[in-house]
Structure 1
Amino acid sequence: MNTGLPGIPRDLCLRCKGYRNLCGLGYCPLLRSFRGKVKVITSINDTRVNGATPPSALVGEHGYPYINVYIGLPPSVYGDEAKKYDDPRSWFLRLGLGDIIELRSQLVYAKKKSRANNPWRLYEEEIGLAALSRRPVDAEAELSNIPRPRLKLDPLLPPMGPSITARRIRVSGNPSLHPVLEKTIWDDLRAEQAVWRLHRVGLDHYEIIRALSLGFIGTLKRRRLVPTRWSITAVDSMLAKMYLKKIHLSRPVSDILVYHAEYLYNKYTIILAPGRYTSTWIEVWMPNSLWNPHAEPSILIIKDDYWGRPEKMDGGFLAARTPILEHLARMNRQAKVIILREVLPQYIYPVGNWQIRMTVAEALRRGPVLKNPMKNELLLYLRKTHSVPDHIYDYVCRKIYGERQLTLDDFRH
């Protein structure tokens, strides 16, 4: 059975999610088809764009080590009003899919080619500092042409408005950095040490990602620009490594705890159960949702071992795992972890994995919806809350209550 896309196996889209090019086409036919349905409201009729970067910055990966650095500007928007254009914290639980698409489509991304091994050039031009500022920074870009209204969709990143090469980018405002970040820029620390320091003082997760991506943290002689998608995975992996050191020294939880939250047509149920740390990510895309254009649910399962080594690398799983490990570390406990994600057909545009990270964290913040449920009670709750195939509920219960584990043969129809 296939996706309805010639020559592409059914499960390939779910494993690829539009950015690994597993089909070999060089582009994602699903994202291309959705992109044409998005109304982009950017209307620019000049090659000069003025505004305040929220801040918003991305580092591309194509052509590495000669790569594009993108700075986002909302035309003629300044001050605190500009911040909302790249601020997942303010979007969370307040904005819907359409609202996020509308905001992001108004950002114009001025891009400049840079060598990966020379991040200091961005520092000297204050482009990098503006991208790490705690407040929006006034800037202007002289573009090579008038940008065409278009939107780039990506499973890891928020939607990206039109981008075009800039002849010049000038920062006219004064960047204001978190004092610990400002100090860390000049400290000769390994990247994971710097990431942990910034995380512990409460720096926003996406500020840390930008700092790593723009080459502003790490040992001084080895700093590089790091593509944003690579940085997202790297920061989650570094934080997981640090949290697991503490978790491995902790006792297992004594109760079965069930948490739940929903946002943007994504449902998440997290279960913590007594036992040594392992985690299992169960991702179910319902029929006619973004990565599942056929009539049956499509399922991705990833297992993470005691040492935090997932059998497959998946940005969504890593985004969900980080707040769970942080929660376990705060509890001073370890646990067997089950994460069930159900994606509904209404989730037709990817908005980035920030929504995974924040919704899972929100579920944990709210506290457990069930404590020490009997097997039948858990089954009843899962069936009431989710609409996934029955064998998924059975699989979850077997993982939690220690009965016979299902094998791959159990999932073959």
Structure 2
Amino acid sequence: MEKAKLKVQAYEVVADLRAGVSDSDLMKKYSLSPKGLLSLYEKLVSAGLVAQSEMDERVQHLETTVDLEEETFPYEVTRDGILTRYKWKCKTDGWVVCTPVVSEQSVFFGSWDRYLYCVDRELGKIRWKFRTGDVVRSTPRIANDLVFFGSWDSHFYAVDAETGQEEWRYRTAGPIWSSPALDETTVYFSSADGNLFAAELVTGALKWKFNVGATVLNVMQSSPVVEGGTVFCGSPAGLFYAIECRTGAVKWIARTEGPVDSCPTVAQGVAYFGSADGNVYAVDAETGSEKWHFTAGRALYSCPSVSGETVYLACAGGLFHAVDALSGEELWRFGESSVVFTTPVVSRGVAYLGSSDHPLHALDLRTRQRLWRFQTLGAVLSTPVVRDGMIYFGSNDGNVYAVYERR
């Protein structure tokens, strides 16, 4: 990030203050961060251009309504609502559908060009890439300095996070579409062969496997989630399972009327998941008893996102829903004309989600208005990840992008 180096005409600012120009409009006009605006106010008082009493109320209001930040950053939105700046993009030779995983120094992601990539987090330059035998759609996971992911070549891999060297692989009987889950000693992953696997993290030795059921037309796509000694996973047979992590024994099963391709979210003792039957379900994580279900009307392939007391979800019909986490009642909705497959990611009161018509969208959850869209040259089926003021996501144009989060 670059420190702001701005020259501001003090008397012009004073005129704006006396004219009643708001803090937000001053920041926009002079390209200032909230911290920079506070610094400007202090300098105006020190120079004797305004009285301290004039500034006290403004400063108090500013400090209670915005998050202070130390630096400004490149962030430009056109009048048409297009975000025009990004930090970097990294080109691959295939679609990027998975969610990038960000570490302190690197960003990891797979591509339809058969490679798993590791790129420099600051520059977007490729550090190494690991070739598999087919598409890498699986979102990687990192533990013990290893990167875990699956490929359509039917193998599940563990490679060294620093060098990209293979540590071990496990062969299944079908392509691996979904993403793994981890606990302290075990990695859990599913395969299109209809099985959920539990393997030892360091060696890849199989601990157990469980058949969740699959059909010829509906392969296993739901990614497992581990919470409180239980692994939760959906099934193309319309079932949602809670399985004991240690033994692989079934704790309970919830039934729906369509394939459960959605990855679940577990929060505050409740498991939330979507189904192709057009419903999102909330069930007790311990017993599997249904608390409520919300009918979106179209298939749900993405993971519900929980923030505070609200569940956010996007359905294939293009609607973005906000649902009360306790009752399942719809609070509001936002319409898009395109199909949405990605999970809504909430950060600083903004939801980020991709769509089939090529942009990444930013939606203000307070005003329920779109803040901006970042246009790519392909469908955005990759769920974005937000970290340290940056948004990372992939596109079917073959790129992974790093764009600045508004703060």
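When FRET efficiency 1/(1 + (r/R0)^6) of positions 82 and 298 (r between Cβ atoms, R0 = 41 Å, to 0.05) is calculated for each of the structures 1, 2, the largest result comes from 2.
For helix-only ellipticity at 222 nm (-39500 (n - 2.57) for each DSSP H run of 4 or more, over all residues; to 500), the calculated result is -3500, so let me know which of 1, 2 that is. Could the numbers behind the result be given before it?
Numbers: 1: -9500; 2: -3500.
This figure was derived from 2.
Each of 1, 2 could give volume of the Cα convex hull per residue in Å³, but the derived value 149 comes from 2.
Here Rg and Dmax of the Cα atoms in Å, for residues 194-329 alone has been calculated and equals 14.6, 46, so which of 1, 2 was it run on? The read-out comes from structure 2.
When relative contact order in percent (Cα under 8 Å, 6 or more apart) is calculated for each of structures 1, 2, structure 1 gives the greatest result.
Here, each number is a calculation from the coordinates, and none is a lab measurement. Here the structure is a predicted model, which means the values were calculated and not measured. Cβ atoms are built from the backbone, for glycine too; each structure is taken alone.
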